[in-house]
Structures are given as structure tokens and as C-alpha cells.
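Peer 1: Take a look at the structures below.
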Structure I
Amino acid sequence: MSESVAAEVVHRAVERYLDAYNRDDRDAFCALFADDAVVEDPVGTPPHAGRTAIAGFWDTVHGLADGLRLTADRRIVCGGEAAMVLTIEATMGGRRTRIHAVDTFRVRPDGLITEVRAYWDLAAAEPVG
């Protein structure tokens, strides 16, 4: 059985994730993850395992978009996990799009994220403006 994780620890980890993303802070983002963390974004694509791979994922995503903004619409925390309903606004080539998504997180008692799974569909992107 896994160690108990306080809900506040999970809330803080998710908040720091949003903050790092929205400040475009690669170092802060990468520091959120355990050494053996896994990011699957979107679900169904090859996972990014470990901090080096997660940093590469960051570089790829931010290389494709001129700007990204995540807005949490709702967060639900249960045990050491969270589900976040969010809106992603991306600017690419001067065009803004909105994508609705759900991200799930697993967090250790020390506040490091061990897993992120992102559920979104680019085919459902909506133009903004």
C-alpha cells in the first residue's frame, strides 16, 4: 500500500504545475517531477519517462506553440491523486485555439509528481476570436 498523501500536498503540486506552465518556466516545471516520473500527454502516445524525457517533452510542446495558457476549471483531489478539468489556450502562427482537457496526477508525500496523464483531442480544438 502506498504512503498517505495529504490533500494540501496534492493541491500545491497541481498549483505549481499550472504556475510553471503559465510562466513558461521550464526549470520550475521539470523540478516538479520525481526522477522516475512519467508523463503521457495525450493518453495513447508514447510516455515520457524520467526528468530528461519530460524536459524534452516540454521543449517539443513549447517549440510548436508561440504561447500556451492553462486555466483550471475544476480540481478534484482524492488520496495522493488529482483530476483537473482545464482549458488550454494555444497560439500557433498567430492563430489562437482552445482545447478542453482533463489531466490526472499522482503525487508523492514530498510533493513531487510521479505521473501525469492528459486527456485531450486536437480534433476538438476550437478557434478563439
Structure II
Amino acid sequence: MGPPMSQGLILFAHGARDPAWAAPFEAVAARLRALSPGLAVRLAFLEFMTPTLGEAGSELVGAGCGSVAVVPMFLGTGGHVRRDLPRQLAQMQAAHPAVTFTLHAAIGEVASVHEAMAVAIMGGLDRNHRSSQAR
């Protein structure tokens, strides 16, 4: 185990019964770890998968994080992000009053994510268009 980390990040996703569903979120977490080795990154899930938000938060607190950012990995701000997440975050804050937990906007509401999705979609359309013309 390495030295304690002062900054933590929780990527909060919905969860699914199929473990393969989490692969894109694990890839984002791995990329964040590579980009910022001093940042303690954890995934957390609302349902069906572990760890929960509270478990991930407790793990980061145990690793020495004094502040933890929480980023909802949702395309929009629906009921889970508006109601469930703030309730869970309040419980986590009450359990760890010395730690600062900061809730960020749902990742799908960030303009650069919209741009990246549009570019990826257009790239896929262009590839399909080129391959259909080659036939």
C-alpha cells in the first residue's frame, strides 16, 4: 500500500446485473489514475454492483483523503442524481464530518462530453458510410 492520498474522486454510476456493463467506467477510472497518479479514484454504484457510494467514501477516508469529489457518471440529471445521490452524499458526510465531499454535475451535462460524443458518432457514421460505398 502506498502513501496516503489527500484528494479522492468517486465516479458514481447506476450499476447493472451484468458485470461487463461496468467496463467503460473502469476504463475511465484507469485513465484518470494514469493522468493523475496522486488522485485516489474509486467507482461506486447506486444498485446491483459494489461498492456503494458509502463504501467507496469510507475507503477513501481510510486512505487519508481529506476531500472527495463525487462525479455522477450519468448522461443527465434525473431522479437518481437529483434525489438519491444527494441523500446518500448527506449520509456519507454525516459519517465523515471532517472530510469535504463535493458533488459535481452529471458528466453528461458537460459541454466537452457532448462534443466528444458528437465526434465519436460522426466518426462511426463516416466509417460506415465509407465501408458501404466500397461495396
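Peer 1: In terms of percent of Cα pairs over 26 Å apart, which of structures I, II is highest? Could you put the intermediate results ahead of the total?
Peer 2: Numbers: I: 17; II: 30.
Once percent of Cα pairs over 26 Å apart is worked out for each structure, II has the highest.
Peer 1: As an exercise: helix-only ellipticity at 222 nm (-39500 (n - 2.57) for each DSSP H run of 4 or more, over all residues; to 500), calculated from one structure in I, II, equals -13500. Which structure is it?
Peer 2: Details: I: -8500; II: -13500.
Label of the originating structure: II.
Peer 1: Going by distance in nm of label points 7 Å out along Cα→Cβ at positions 73 and 113, which of structures I, II comes out largest?
Peer 2: On the way: I: 1.9; II: 1.1.
Structure I gives the largest value of distance in nm of label points 7 Å out along Cα→Cβ at positions 73 and 113 among I, II.
Peer 1: Same structure again: Thinking only about mean count of other Cβ atoms within 10 Å over residues 17-24, which of I, II has the largest value?
Peer 2: Values: I: 16.1; II: 10.9.
Top value of mean count of other Cβ atoms within 10 Å over residues 17-24 goes to structure I.
Peer 1: For distance in nm of label points 7 Å out along Cα→Cβ at positions 89 and 105, which of the structures I, II scores highest? Before the final figure, lay out the partial values.
Peer 2: Working: I: 2.1; II: 1.4.
Structure I gives the largest value of distance in nm of label points 7 Å out along Cα→Cβ at positions 89 and 105 among I, II.
Every number in this text was worked out from the coordinates using simple rules, so none of it is lab data. These numbers were taken from a predicted model, which means no experiment stands behind them. Cβ atoms are built from the backbone, for glycine too; each structure is taken alone.
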